[in-house]
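What follows are several structures.
Each reported figure results from applying straightforward, stated rules to the coordinates on display, with no laboratory input. Just so we're clear, the structure is a prediction, and the values are computed from it rather than from any experiment. Cβ atoms are built from the backbone, for glycine too; each structure is taken alone.
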Structure P
Amino acid sequence: MIQLNALTKRYGDVVAVDDLTVTVRPGLVTGFLGPNGAGKTATMRMILGLDLPTSGSATIDGRPHHELPSPLRVIGSMLDAQAVHPQRTAYKHLLYLAQSNSIPAGRVAEVLDLAGLADVAGRKAGGFSLGMSQRLGIAAALLGDPPVVVLDEPVNGLDPEGVRWIRTLIRGLAAEGRTVLVSSHLMSEMAVTADRLVVIGKGRLIAEAEIGEFTETGSTVLVRTPEAAAFSRRLELSGAHVQAGDDDELLVTGMTAPDVGRLAAAEGVPLFELTQRRVSLEDAFMELTRDSVEYGAAR
């Protein structure tokens, strides 16, 4: 489990992370989202002990990173897949990491095979493509078989087969009961990978919920009824917002399709159609973060 308690980081006058309190629970893939400059990287660096908080705390299973005697056995991470000495082979890179955390050398071959790099274990990392570097970074993150995994943009540079591989891997890690935190800008990938989302903007928490709650919020219910005008008034009295569509159509927000259906049944209103149209995760994300975008294009 990762726990952030009033976590704050200032760089001079700039507040990168502002009073952030979040719990990342085991057994779930938690997507960590936010616009550029939102504070995601600063947060992950503090979780990993690379930067010290100005105030507040970041702990892994109740302990800050610097108190972990063999950190790779507790938390594996990938923030920059290309942060590898270019003259080291993939095998030597992982071997040195293993030796620094008292991990058996045999584990190196296991993670190389897991990442699909067994055939290039003797090649220097400086000659790796971006996709191969990503695989090496993921292999390093899993080297200590850790219960907590933190990955920043893990599908960056991967081909479609690689994207499917990392998606399956991430979900498998969570299914084993591990704590998995994944940062990404790819909403389509988060929509099919994450169970829960944490969204931040300008260093502050904007939203934290199960992924279905994000796409349900802001969804529209399409209603077709020959009694559109009368039913529209009844829906508004029940707290919904109603917009008239074509002919006998109503577009309803603020109520779910089951609630609309129950109201129609209670009022004896015939329905020709009742469809809930959920917004995409991308649309929900854009709406949540529209006031937190640091560099927005002209519209």
Structure Q
Amino acid sequence: METLFITHPSCRLHEMGEWHPESPQRLDAISDQLLSSGLGKFLVEHDDIQPATRAQLERVHKAEYLDWLHKHSPAAGHFSIDPDTAMNPSTLGAATHAAGAVVYAVDEVVQGRAETAFCSVRPPGHHAMPAQAMGFCFLNNVAIGAAHALAHYGLERVAVIDFDVHHGNGTEAIFAGDERVLMCSFFQHPLFPNTGSERTASNMVNIPVPAYTKGHEIREIVTTYWLPALEAHRPQMIFISAGFDSHREDDLGQLGLVEADYTWITEQLLAVADRHAQGRVVSALEGGYNLSALGRSVVAHIKALAKL
């Protein structure tokens, strides 16, 4: 069955300054690597998606927060939310299309028109809290997609997997205590946002790791902690917050993963999905700021998603 590659032109229009690592060139690097890999001919590309609706956003975000974003969206220049996070006139369009891409992927996968999907979108989402933008993130794309699967399609159990170098504090804040959602992650600690190491809700399997942790150690964590929890949860759909800044070449973290590690992790998740979720996996881009490593890692991830 098909693997979808979903993006939207508006996702390239959001920018926070030429100095900022979360740049439009990230999507260009992914597209360039897909082209050079020859993988594109095996994918079905969609770039005509609609933005997420207000009702879809309000499943995870406070109405007052969404109003605040619209109120402070600048007509020109930038509006700074924190030292790392700012809006330009195109940010809200990009963010709502990024969330809409994940919603669209859910629709296509649940309705059987595809088995897996990768959303090459920005801005990223996993730091976006119910009522706060932070860490380059405005809307929590994966959480919006997972909430759509639960509310619109009546799924009873989903899993969110986050392998970004940074803890997905926004996703945890949204789903902590919701037993329908199992969240599994590893992340470098201490590192922004300096959360996730404390004891938390029973549906959270968060594994902080020190700087310079290598791929073989991460594989042990996945085998020891993630996979048993996933087998017990029996998710009917798996969502991936696919951050590639755990790569050893990425300067925003100090972990030691390489492309083969992303391939292995993706294969383990697909095996769980095949057993419990009719193979249904939706993945969305989070971090990854070394452009070469990002492009190569996404190609490895998509190749595994497509079982090529």
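Overview of values
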read-out: Which entry (P, Q) yields the derived value -11500 for helix-only ellipticity at 222 nm (-39500 (n - 2.57) for each DSSP H run of 4 or more, over all residues; to 500); value: Q
read-out: Source structure (of P, Q) for distance in nm of label points 7 Å out along Cα→Cβ at positions 11 and 291, computed value 1.7; value: Q
read-out: Read-out FRET efficiency 1/(1 + (r/R0)^6) of positions 195 and 243 (r between Cβ atoms, R0 = 25 Å, to 0.05), computed value 0.15, structure in P, Q; value: P
read-out: FRET efficiency 1/(1 + (r/R0)^6) of positions 67 and 91 (r between Cβ atoms, R0 = 25 Å, to 0.05) from the coordinates reads 0.25; which among P, Q; value: P
read-out: Ranking P, Q by percent of Cα pairs over 28 Å apart, the structure that comes out highest; value: P
read-out: Which of P, Q leads on FRET efficiency 1/(1 + (r/R0)^6) of positions 3 and 83 (r between Cβ atoms, R0 = 30 Å, to 0.05), largest value; value: P
